[in-house]
Structure 1
Amino acid sequence: MKHQFQILSAVEIDRILKRITLEILEARKGTQNMALIGIHTRGVFIAKRIQAHILNIEGQQIPTGSIDIALYRDDWTQIGHQPVVQATNIPFSVDNQEIILVDDVLFTGRTIRAAMDALIDFGRPAMIELAVLIDRGHRELPIQSNYTGKYAETRHSETVNVMLSECDQKDSVMIQQEKNNGHKNTQG
């Protein structure tokens, strides 16, 4: 049996994305040579929201793209025989750009490593930074975000579910945990 509880509401997600946008602008002191690339699926929508906040604050339209990492994952053969590959759309040169990769959840670091591998196939960015809505820990690779919305301590057995209105009809972040019916959990 599974149990869920909410850690972020729609209002909190919006507030966090506005804060992340301000942190990006403050750290970078402007928008020159900056581009956002969202990692499919929810990272794409988060990148577009950050892009909209930057436009609202700075009056600048930041180049924004999307990247699919399905074939760059080191576990794609374990996921299934036919991985679902989505479109990568980077309508600008990444050469000498300061790229901010955007994703919904940072967990082991393997998705981000795969995204960097995929991005390098498009050119040589001047710099790559990372913005995430949720950092849940449990890193397997030495990867950390530059801009983090919320740190959520989780167990390995738990799942962080980010729901966004663009694909889920509502904004919410939930942690789902297995209910063990009184038995001691021996994992992690």
Structure 2
Amino acid sequence: MTLADHIARSLYVAFRFLFGDTSSLKFLEVSARGVMRSFTALLPALPLYFLITWLQLRQGGFEVFDFVYVAGLFVGYGLVWVAFAFSIFYAYSIVGPKQNFLVFMPLYNWARVYVLLILLPFVALASFEIISGMVAFVVLWLSVALALSYKFFIIRTTLNVSIFHGILFVLYDAVLLTFIEELLFQLFGAFGGPSSPLG
């Protein structure tokens, strides 16, 4: 399978999983090479992540699109992918067969592209103040709930873990991403960059 085929098939499988279609797994490249190739999902995630980050910074009063700054955040975002993969591989080896990881990790990495697409509408609407107050709060939590449910469904389906472990893995991913992003925001802020839009 060429890299182009891998990307197209993986995006298709991740898209079908968004609608609960597990039969699409037959198109997924299930191998160690498939796991490594799945990190190329960072390429389609790049423009989406840049856009979301800029919209968040804009909402926080940061009007200038500082490419170096956002690139630094993206590097942190990529590190989260790698850190999550290694740590979950170790954690999951305690509760399940390792071969399931060859199915889970490629699908989970490509699903991250759709998670960004799920969150993008809310960030855009809030950034341009099209929605605010209680409406923004409801849309935010609906978006987050959909994204987390999507990840949870993938984890439960591919790793075949308990509901408890599924929730634990999803929350760990969210906490890891929040921690790294906040750490980078504070680091850039210490050198005169903008502070976190979360803080």
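Computing mean count of other Cβ atoms within 10 Å over residues 133-140 gives 12.1 for which of 1, 2? Computing mean count of other Cβ atoms within 10 Å over residues 133-140 on every structure in 1, 2 gives 12.1 only for 2.
Can you say which of 1, 2 returns -9000 when helix-only ellipticity at 222 nm (-39500 (n - 2.57) for each DSSP H run of 4 or more, over all residues; to 500) is computed?
Working: 1: -9000; 2: -26500.
Going through each structure in turn, the value belongs to 1.
Look at mean count of other Cβ atoms within 10 Å over residues 37-44 for each of 1, 2: the largest one is in 1.
Any read-out appearing in this document is the output of simple, stated calculations on the displayed coordinates, not a laboratory observation. Everything numeric here is computed off the predicted structure, so don't read it as measured data. Cβ atoms are built from the backbone, for glycine too; each structure is taken alone.
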